[in-house]
Structure P
Amino acid sequence: MSPQSTFLARLRSAGTTPEDSDDLRLQKSLLFFATGLITLASMVWLLIYRLIGPQYSSNLPFGVQLLLVGNLLIYVHTLNFRVFRATQLGLFLIIPFVAQWSIGSFTDASGISLWALLAPIGAVIFVGPRQSVVWFLAYVALTVASGGVEYYLIDAWATDTESVPAQTSTFFFALNFGAMSAIIYLLLRHSDSEKHRVQERLREAHRLLQCEQERSQRLLLNVLPGAIAERLKNSDQPIADGFPEVSVMFADIVDFTRVAEGLTPQQVFAMLNKIFSCFDELAERFGLEKIKTIGDAYMVAGGLDGSGNCLAALADMALAICSVLQHDFSINDRRLAVRIGIASGPVVAGVVGKKKFIYDLWGDTVNIASRVTSEAIPGIVQVDARSYQCLHQDFAFHEPRAIQVKGKGNMVVYGLIGRRTPADDQG
């Protein structure tokens with residue numbers, strides 16, 4: 001970007017930079033606005049005064065315009081706002097009194113020194129209430145000094161200078177008070193408007209931040225249980241909890257390796273995503289906690305939140321999985337079968353690692369559930385003896401059978417048929 005383009009861009013943006021805070025942007029914008037208003041008002045004032053009033057030299061008003069605009073252009077070039085603010089407020093304060101002194105008395109100048117009040121008022125807006133006290137005291141001091149000098153020299157001025165006609169003086173009193181009031185009003189109104197814009201931007205930023213926080217929260221809850229996510233956000237301590245009674249289920253796709261050999265990676269992903277997404281919906285429906293997927297195996301548990309009768313919900317989910325895969329070919333278009341195993345007992349649950357962490361389960365119960373699954377008959381939900389004892393009053397089972405479990409020897413397992421019906425109870 002050329003220097004000329006850079007200068008014009010700064011002029012259009014009131015010299016703001018991306019690093020500026022919202023308050024600083026507002027101060028720069030308002031000071032630019034005030035400078036424009038005062039420059040325009042003083043030009044109009046001079047034009048009207050020359051048309052209907054005494055003919056005074058235009059050197060001072062013209063010099064005022066040069067000072068105000070020149071100071072603004074220097075700021076746009078240097079971007080030193082602190083110096084620009086101080087010098088511009090100084091000009092706002094001094095120029096009206098110099099104009100009054102050059103014309104004569106307070107009455108002859110039609111109260112033009114009132115324009116100096118823009119300095120302390122502007123300081124409140126551009127600098128801050130506390131720092132504006134100095135500017136207000138300076139305004140009061142200059143006003144008192146001008147009044148004191150005029151009080152002692154009024155007779156001398158009356159004989160040495162040509163008196164301004166009363167009509168002209170009255171007209172410019174009204175003009176000065178009206179213009180001054182209009183500038184203060186427009187400045188305060190513009191300030192309030194800009195503050196509302198800043199607040200709107202802050203509200204929008206806050207809304208977007210909330211959306212991102214909610215999105216991050218949803219992503220976190222897709223990885224961790226809600227209670228664990230809260231603990232992880234509020235503490236950096238390791239999370240590991242023991243549970244005396246948890247039910248664990250694995251669902252393992254039969255012959256997955258053979259089926260996947262003839263598919264592209266995209267097809268394998270689409271197949272698993274469709275099936276496991278269905279499992280996710282079932283876990284949510286039955287109030288269970290998905291733990292993880294391990295290749296073509298799906299792990300889910302119940303009882304981690306202390307809720308009762310989670311084993312029955314886990315059994316219902318297992319039966320629902322078998323039903324979906326056997327009858328809904330929009331999900332299971334390749335007619336896949338699953339082995340499902342359930343075991344109950346104590347587990348340890350916690351979050352492992354500091355990066356890419358997961359919530360996982362450990363213990364003998366998890367190992368038994370995995371072994372029961374690997375020995376299950378495809379399409380049949382298989383449970384260990386402990387789970388059977390909790391379920392047999394509400395669910396019907398096949399006859400027990402013994403399986404060989406590594407490290408455990410023979411183990412009795414039961415094939416789940418479904419919930420008991422009145423016919424089952426009569427039998």
Structure Q
Amino acid sequence: MKVKAVNEVDRGYQYLLDDIMSHGQPKETRAGNVKSLFGKHFKIDLKKGFPLLTTKKVFTKGILHELLWFLQRPCNSHGSSNIEYLVRNNVHIWDDDAFRWFKEWVTKEIAFEHKDYNFVIADGDDEIGNDISFEWWMWNDAKKNDIHWLLTLTKEEFLIHVLERLEIRVDGGKIYRFGDLGPVYGKQWRKFDGKNKTVDQIENIIKTLKTNPNDRRLLCVAYNPSILGEVALPPCHVMMQFYTRKLSELERWEVYRKRYKNEPLNENGTNKYIDIYDEAINPWTTRKYKDELNKELDKERIPIYGLSCMWTQRSVDVCCGLPFNIASYAFLTYMIANIVNMEPDTLIGSLGDCHIYENHFEGVEEQLKRKGNDLPTLTINRKVGTIDQFKYEDFVLENYNPDPPIKYQLNVG
């Protein structure tokens with residue numbers, strides 16, 4: 001099939017959709033019937049634009065908030081292992097998995113064991129006010145002792161209790177806070193349980209990029225086999241690796257041009273930075289003068305290295321998940337590049353089981369007909385010192401003009 005998208009990212013994505021639809025292996029899975037292919041590769045030049053699909057509108061707010069949630073330090077139960085942050089920011093992509101995990105936890109830990117339990121409103125965090133009284137849960141024995149009430153909670157009621165920070169405390173010491181998912185991505189990224197210590201894998205990558213950018217151990221692993229039974233959903237994207245490349249002289253000058261191309265004109269009606277740029281790239285400029293001009297690159301702290309990221313994914317929901325994954329790892333590459341003063345270079349996806357659900361087939365046929373638009377651009381509007389300092393407002397996405405949304409149902413099970 002000849003794909004129709006006007007940019008390379010959407011074209012690559014359409015090729016993958018068509019390949020699976022034409023040659024995919026039919027399979028029955030826990031979440032529904034699919035067509036599936038194994039071992040696909042996705043390579044994106046980040047210098048050509050930010051890789052947000054344009055053949056359908058992508059939920060950018062959800063992608064960025066999910067990434068910021070992953071990156072929260074999991075110092076307590078409402079950190080990056082609980083959906084509270086997402087729910088407060090009206091991002092509901094993890095609601096179904098969290099609700100399913102709640103039902104499973106209550107059935108396993110309370111109903112089957114017939115254990116006594118109590119409710120408390122979790123404290124220790126003064127970021128928000130909370131006017132729910134402890135006494136309601138302590139003294140309302142009718143609900144406290146009614147396991148049927150717990151097992152028949154609706155998802156809407158469940159989310160209310162997520163925002164209330166309600167905890168179930170079971171005799172014997174086990175605690176569940178509404179919205180917990182177990183030690184998912186953020187816990188593994190920022191507080192991986194090692195031998196007699198925990199490891200902040202993201203911080204280690206950043207420190208190493210600053211001190212030894214050619215290191216071959218710039219890795220972060222999310223798949224921890226020892227805790228798979230403790231999580232609502234084992235990680236789909238299981239590992240990331242970073243790589244640096246020295247930029248050429250011409251590439252550094254191109255970064256310089258992009259940075260200063262919109263500066264105000266001087267009294268001569270020209271942009272002084274672009275004047276310098278034009279001289280530097282002029283083939284008739286002498287080598288000696290170019291070396292002198294190149295000092296401007298170091299003076300303005302123009303990056304010396306390009307930063308690339310490759311992520312490995314065991315399970316790829318091509319319609320609902322992959323557009324998120326592409327943009328999320330691109331955001332993360334931009335963020336780390338901002339901290340270590342490098343230039344986003346290449347994004348690579350190493351994809352395992354790539355599947356399309358039957359209830360997505362109609363949407364895929366529609367998306368394959370679309371042309372999309374040029375890729376948007378991403379700007380991070382300030383320089384930050386650590387990964388923890390990023391806020392949602394720091395990211396400015398410009399010229400994103402996608403085709404209309406396609407309603408792909410999220411399949412969970």
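Details
- Given -20500 for helix-only ellipticity at 222 nm (-39500 (n - 2.57) for each DSSP H run of 4 or more, over all residues; to 500), calculated: source structure among P, Q: P
- Which entry (P, Q) yields the derived value 1.00 for FRET efficiency 1/(1 + (r/R0)^6) of positions 48 and 368 (r between Cβ atoms, R0 = 41 Å, to 0.05): Q
- Relative contact order in percent (Cα under 8 Å, 6 or more apart) - highest-scoring structure of P, Q: Q
- When distance in nm of label points 7 Å out along Cα→Cβ at positions 96 and 112 is computed across structures P, Q, the figure 1.3 traces back to P.
- Test item: log10 I(q)/I(0) by the Debye sum over Cα atoms at q = 0.17 Å⁻¹, for residues 304-359 alone calculated as -0.57, pick one of P, Q: Q
- Entry that produces 16, 27, 16, 10, 14, 12, 4 once P(r) over Cα pairs in 10 Å bins from 0, in percent, for residues 224-287 alone is calculated, selected from P, Q: Q
- Answer label among P, Q for the case where P(r) over Cα pairs in 10 Å bins from 0, in percent, calculated from the coordinates, equals 4, 19, 26, 23, 16, 8, 3, 1, 0: Q
Each value in this text was obtained by applying a stated rule to the coordinates, not by laboratory testing. Bear in mind the structure is a predicted one, so any value in this text is a computation, not a measurement. Cβ atoms are built from the backbone, for glycine too; each structure is taken alone.
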